[in-house]
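Structures incoming, each one as structure tokens.
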Structure 1
Amino acid sequence: MRKTLLTLIAAVGSLFTQAQWISQNVPMTYDGYMFDMETVDANTCWGALWNGVATSQYTSDFAKTIDGGNTWTTGTIPVASGWVISNIWPLNADTCFVMMCNINAGGGMIYKTVDGGTTWTQNSTAGMYSQGTSFGNVIYFSDSQNGFTMGDPVGAGANKRYELYTTNDGGANWTAVPVANIPALTNAGEYGITNLFSAVGSNIWFATTYGDVLHSSDNGLTWTKSASGLPAYTANGNRQDISDIAFSDANNGIITQVNATTYIVKQTTDGGATWNTITPTGNFYPTEIEAVGGSNIYVSGGSNATYGFGSSYSTDLGLTWTALDTNFSHTTFDFLNSSTGYGAEYIAAGSPGGAWKFSGTLSNNPLNDDCAGAININTQFGQAPGTLTSSGPYDNTNATTGPQDPTTGFACFGEPDGNGGAPSLDNTLWFTFTGDGNTYFIEAPNTCAGVTDPIDDGDTQIAIYTGTCGNLTPVACNEDGPNATTTYYPAGLNFTTTPGTVYYMIVDGFSLQGTVSTGQFCVQVTNQSVIACGDTAINSGLTVLNKPVICYDSTLTIAVSGIKAPTVGTTKGFSLIISTVDISGNNDPLSLGSTIIVGGTGTIAVGSNGTFQTNLVNTTAGNPFGAGVFYITPLVYGNATGTGNVTGLTLDPSCTYTGASVMVEFLAQGVICPTGIKELNGASFAVTGIYPVPVKNTLNIAVESAKTSTMTITISDVLGRNIVSSTQSVNNGSNTLTLDTQNLSSGVYTLTVNNEKQQSTVKFVKQ
């Protein structure tokens with residue numbers, strides 16, 4: 001059969017209660033087991049069933065518990081013969097999705113229930129999985145609205161790609177991922193594997209029969225591919241099957257491949273970009289691997305004589321494994337956290353058992369307890385000078401020392417006994433970042449937002465290293481930073497980075513007379529660099545978005561993005577200038593004399609690379625400029641002389657940067673406000689503004705249209721790839737269109753709006 005799940009299953013008696021596992025009864029009418037389980041909460045778990053007797057082996061049957069496994073019920077999804085479950089994905093006790101495939105004829109269908117499995121309806125959009133080679137393998141939702149589904153490659157020639165769809169409205173509509181966003185195939189004969197994927201939030205990975213791993217970090221909208229190094233599938237006696245893939249976080253994952261007698265395990269620490277072979281020690285079972293939510297723990301399980309029966313767990317990213325049991329069958333797992341998990345086992349029809357409930361507590365070491373699990377904090381670097389970024393809170397309460405911890409480089413740390421003993425590492429957490437040549441102040445205080453159990457006395461210690469995990473060279477160390485007091489002792493140091501160099505940083509708790517500071521802290525990074533006047537990036541992105549015609553009693557919203565002012569001299573800042581002429585690119589605008597009307601100084605921190613927004617009401621009291629045509633221009637400056645508003649300054653032309661001027665017309669009281677056609681100056685429509693700036697979860701687009709029509713709205717990234725697309729209707733006059741942008745990664749994007757006659761583009765920043 002072309003599509004297979006692992007079949008090396010043997011029936012094992014399960015009439016016992018293991019110390020870590022409690023046997024639970026699933027009412028099955030045939031010999032079989034659950035091959036896929038998904039835990040929603042401590043009480044709710046869904047599973048898809050496998051018929052170990054029938055020729056098809058696959059079924060359209062499911063199992064479910066809503067009372068912690070005290071009772072399990074089963075049901076059947078009403079589909080035609082040949083249609084079976086590829087995998088199951090519940091959202092809660094009532095709502096659940098399944099990916100269906102036809103094992104004889106191919107194709108795929110999505111089914112959904114909203115009443116706990118009593119009724120099911122097809123959820124697929126027309127045209128999905130309708131091609132000759134279509135075969136539905138996977139469905140996954142990162143939340144109630146954003147989902148992804150994957151099927152085998154379709155198309156022909158160079159355009160043959162995996163069939164991928166996404167939804168952002170809970171499955172009401174599915175959109176095909178563009179071919180340009182999907183990597184080309186390694187081999188024309190490759191395909192995907194049912195239920196073989198892993199996901200952490202918006203990050204999704206799935207494996208192929210040619211040993212490749214495809215990864216998306218944006219809920220399936222765009223994809224990259226890496227080679228795991230595992231051998232390609234062969235359908236002969238030495239058959240190779242990728243048995244499982246699991247990720248504990250966005251960076252760390254493992255993948256396993258088995259054949260009749262041996263197995264291979266690969267590990268990644270960079271999100272799947274590269275893979276290295278590892279040799280697990282201890283009680284390891286390669287056929288079933290599960291990442292435990294919210295931790296760096298993996299659980300493995302065995303269900304056949306070749307690789308053994310039992311279960312085990314690892315807290316060091318798959319290197320070493322500790323037994324949970326050594327004699328029971330485990331066909332699949334799903335762990336919500338270190339103390340809530342379910343498993344399954346093979347049972348004969350009508351026999352007790354079928355499910356396991358975990359009854360213990362696995363070690364809940366933090367994800368970054370070891371160097372290999374270091375949290376990437378690159379997003380905290382590269383900000384404008386003077387800008388502070390913060391991440392966390394992080395908790396070192398359950399952190400430990402490990403074999404990858406360094407043996408040198410922390411001589412500045414506090415004495416373990418307070419009486420002259422040698423420094424030591426105790427409760428260490430790991431971070432990593434890449435240098436860009438700037439100088440930063442790095443601090444680990446306990447005062448950031450979200451802290452509920454602050455680390456004792458704020459007492460942290462920092463050491464920074466270069467090299468690789470297990471082979472580190474110390475470069476900086478601090479025990480009490482410049483913000484330390486007699487009662488509060490956060491570590492903090494100024495550190496000059498080298499461009500392209502990867503750094504590892506440990507944050508440790510101070511140890512005094514056997515007591516270690518434990519609790520929560522954050523990592524704060526402040527750019528200490530200076531922006532020189534000649535920095536070409538100073539005024540990049542300075543744009544003003546506004547409505548071109550402001551009626552009397554209406555409000556003009558002025559939003560400026562990309563502000564990055566020079567930091568030299570004692571007088572520097574940002575201003576908005578309203579003038580009677582276009583002063584775009586003028587490096588000494590105040591020299592233009594009476595044509596300049598000052599609009600005031602913006603509340604932007606110097607060098608913050610930020611945004612400014614203000615409102616101007618066109619009334620007698622609110623508009624000091626009167627009726628007429630004006631130009632709004634953003635201005636950043638440094639090294640100026642004088643005091644007060646910008647009009648009182650003498651600007652340094654070599655350190656003054658003026659952005660693009662945008663024309664706006666203020667209408668006088670009593671003047672009839674035009675309907676939109678006059679405002680457009682003959683154009684069929686105009687994008688008159690977008691907000692908020694920067695964009696967060698929702699993008700609002702102000703559009704003036706000469707008539708009722710249909711607009712196509714597209715968001716593309718810096719590479720020109722279309723990320724979001726929508727078609728919306730507009731009426732004659734003013735309109736506000738909206739797009740969901742919560743799944744966009746931070747960065748610069750291009751918004752394109754077009755109708756049958758014209759096109760308008762605007763760049764924006766997603767925060």
Structure 2
Amino acid sequence: MAKKHSTDFDNLPGKDDILRFVADNPGRSGKREIAKAFGIKGANRIGLKRLLAEMAEDGTLVRRRKKLSRPGEVPAVTVLQIFGRDADGELLAKPTSWDEVEDGPAPLVLLVRSSRDRGPAPGVGDRVLTKLTAETDAQPDEPSHTGKVIRVLEKERGPTLGILGTDSDGNFRLIPIDKKQKEMLIHADDAAKAKKGDLISVRIDRPGRHGPPVARILDVIGDMTNEKAVSAIALHAHNIPHIFPQRVLDEAEAAKAAPLKGREDWRNVPLVTIDPADAKDHDDAVFAEADPDSANPDGCIVTVAIADVSWYVRPDTALDSEALLRGNSVYFPDRVVPMLPERISNDLCSLREGVDRPALAVKMVFDAAGHKKTHSFHRIMMRSAARLSYQQAQSAIDGQTDEKTAPILETILQPLWQAYSIALKGRDARGPLDLNLPERKILLKPDGTVDRVEVPERLDAHKLIEEFMIQANVAAAETLEAKKSALVYRVHESPSLEKLESLREFLRSLEITLSRSGNLRPHHFNDILARVAETEHEIVVNQVVLRSQSQAAYSPANLGHFGLNLRRYAHFTSPIRRYADLIVHRALVSALGLGEGGMPAGFESRLEEIAAEISAAERRAMLAERDTTDRLIAAHLADQIGARFQGQISGVTKVGLFVKLNETGADGFIPISKLGKDYFFYDEARHALIGEKSRERYRIGDQVEVKLVEAAPIAGALRFEMLTEGTKTDRKQDRKPGRKTAVKTGKNRKSRRKKAATAPSRS
């Protein structure tokens with residue numbers, strides 16, 4: 001019997017018809033879809049199959065994973081590799097699976113991201129799942145598609161970092177800085193590239209099947225014996241830019257002091273800076289006075305002046321590009337990695353005592369109840385009347401003046417504190433989230449090692465500056481909204497329903513009720529925090545409430561600030577160290593017509609992407625700072641193996657306990673297998689591990705004694721042994737609502753295998 005060709009079948013569409021359908025339905029055109037569209041049934045499906053095969057064979061169509069497309073056409077939803085940025089800083093990407101021999105040059109895709117997008121922000125080197133839209137009017141050298149990121153599939157995997165060491169046989173090994181990374185052998189040919197103790201980056205050359213993997217040295221970063229070695233690890237591990245390109249330094253050095261022309265002369269206003277004693281740059285100054293207006297009895301006027309960074313750092317300059325790349329300054333115990341070169345941050349923009357400096361100032365009028373009545377912005381030239389530390393200003397108010405504070409006590413300092421007492425009434429009425437979580441500060445010796453860890457006293461001087469800065473930030477957001485100007489808000493969304501339910505379950509275990517109202521505000525949490533104040537549960541409840549909160553971020557959309565209980569909020573007060581503040585400064589200059597250095601035309605379209613980038617930079621800095629602290633403390637405790645410490649359980653997981661030491665704040669881990677011979681349940685709702693037989697319970701917040709059994713300074717890891725018995729509970733308590741996961745521990749693992757297999761799992 002002769003073989004039938006596709007042309008022998010009835011009612012088949014023409015090739016042009018199929019091509020038209022494929023073009024109109026990108027990414028959705030398979031054999032089934034085509035058959036349905038053209039009403040092809042029965043035996044004619046065989047003919048369609050052969051017709052499509054012919055079109056694929058002659059190159060008219062391209063088959064990708066059962067879907068058909070025209071040659072050179074990219075699917076509507078596809079995986080892209082981000083390879084760089086365009087001149088405007090937008091991300092560019094290409095399809096990961098593209099045959100340039102068959103289909104020609106890979107299409108260029110411009111990625112777009114909305115402020116409403118969740119998940120990690122994409123970056124260069126990432127693989128992303130993307131929905132594409134073709135740009136019909138694109139020029140040959142322009143992106144042919146725009147892509148909306150659906151999900152980041154894989155973050156860029158950079159080289160592995162570690163310290164070059166040796167094993168007992170004298171072979172060179174990489175001691176990783178990542179707690180989860182295993183050691184690697186260094187290729188014999190690379191051993192001469194570095195010396196023992198160097199921080200190096202490597203790539204795996206050969207995976208280890210019967211031993212550790214073998215790696216090649218890519219770069220020798222530096223000697224880890226110097227006093228700034230620990231922070232250097234964090235800088236490279238988190239890919240934080242820390243060396244200014246020469247063009248940026250040249251641009252900074254060429255900058256000239258801002259002129260008085262075009263500014264209000266406020267050099268006679270006695271503005272003062274109040275900062276940490278070791279601060280090198282001073283970007284904010286304050287002044288307060290009683291309001292002379294009889295219509296505002298007992299009111300006050302507060303002036304906040306902020307360094308005019310927008311005058312020196314203009315859009316589309318090398319300084320601006322580098323500042324955006326860094327996003328913010330990064331603060332380590334042993335160094336500061338600034339967003340701007342010292343010529344700008346520590347010189348031209350630093351509000352030095354007795355020196356003329358340009359600033360953007362806001363004058364705010366408060367009534368006697370602490371409510372802000374009016375405000376106005378001014379571009380000024382100022383001259384700081386005094387540079388004070390927090391401790392110095394507080395001591396003067398407390399009656400211990402010195403040669404600098406005595407002359408200004410009545411004229412400057414006391415009016416500031418009087419204004420603060422008024423502003424405090426407004427703050428108390430507003431009711432922001434009031435967590436009590438003291439922060440520890442690491443003090444170093446000259447050699448870069450830890451001297452001691454202390455909890456700095458929280459002074460009224462700190463709170464005064466904090467409250468005045470918050471009010472200035474609010475004023476900036478209000479002004480720009482009134483002018484209908486684009487800006488970047490500092491946003492903090494309310495807690496998610498899932499986190500709230502988890503918090504309710506935990507509080508229920510303490511017999512505390514959190515309202516189920518659909519409109520929870522900070523005061524609901526404050527009521528609970530006040531209830532547990534000065535009790536054994538104070539610290540743990542503060543910690544759990546904090547963990548229930550959303551992560552603050554930057555966004556061009558106003559989502560409000562839940563923690564501060566503010567409808568609108570924008571960072572304005574630290575443009576030396578935060579790029580978000582610089583954007584707000586530029587927006588104010590443009591919106592109020594204050595001269596040069598404003599927002600460039602068309603900049604609004606980039607704000608979503610910029611907001612995502614600076615939010616990511618902020619998270620990156622926080623992780624780097626935390627990792628550095630962990631490594632310093634681990635090194636500090638490395639010679640105290642076997643020592644006993646008092647601490648508090650700071651985290652509970654199904655694999656073990658995290659304990660924070662009371663004295664140093666160091667975090668360490670106790671594997672669940674080392675808790676004993678019992679069979680433990682992980683109670684997620686109560687943040688607890690509970691022994692099945694012993695009824696011993698270890699819960700977040702419990703005070704415990706532990707023994708240090710291992711310290712890994714390079715990785716910043718500590719491992720403890722539990723010395724304190726858990727709190728005894730009864731089965732009735734354990735029957736209260738709560739999600740439990742069975743976990744096998746100690747020597748009873750094998751005997752409990754069958755039972756563990758049937759235990760409830762974590763939802």
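Taken together, the values in this text are just the output of simple stated rules run on the coordinates, not laboratory data. Keep in mind that this is a model prediction, so the values were computed, not measured. Cβ atoms are built from the backbone, for glycine too; each structure is taken alone.
So here's what we get for this one:
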{"quantity": "Of the structures 1, 2, the one that 0 was derived from, the read-out being helix-only ellipticity at 222 nm (-39500 (n - 2.57) for each DSSP H run of 4 or more, over all residues; to 500)", "calculated": "1"}
{"quantity": "For 30.4, 94 (Rg and Dmax of the Cα atoms in Å, calculated) the corresponding structure among 1, 2", "calculated": "1"}
{"quantity": "Identity of the structure behind 2, 11, 16, 15, 13, 9, 8, 8, 8, 6, 3, 1, 0, 0 (criterion: P(r) over Cα pairs in 5 Å bins from 0, in percent, for residues 90-185 alone, calculated), options 1, 2", "calculated": "2"}
{"quantity": "Mean count of other Cβ atoms within 10 Å over residues 306-313 - structure with the largest value, from 1, 2", "calculated": "2"}
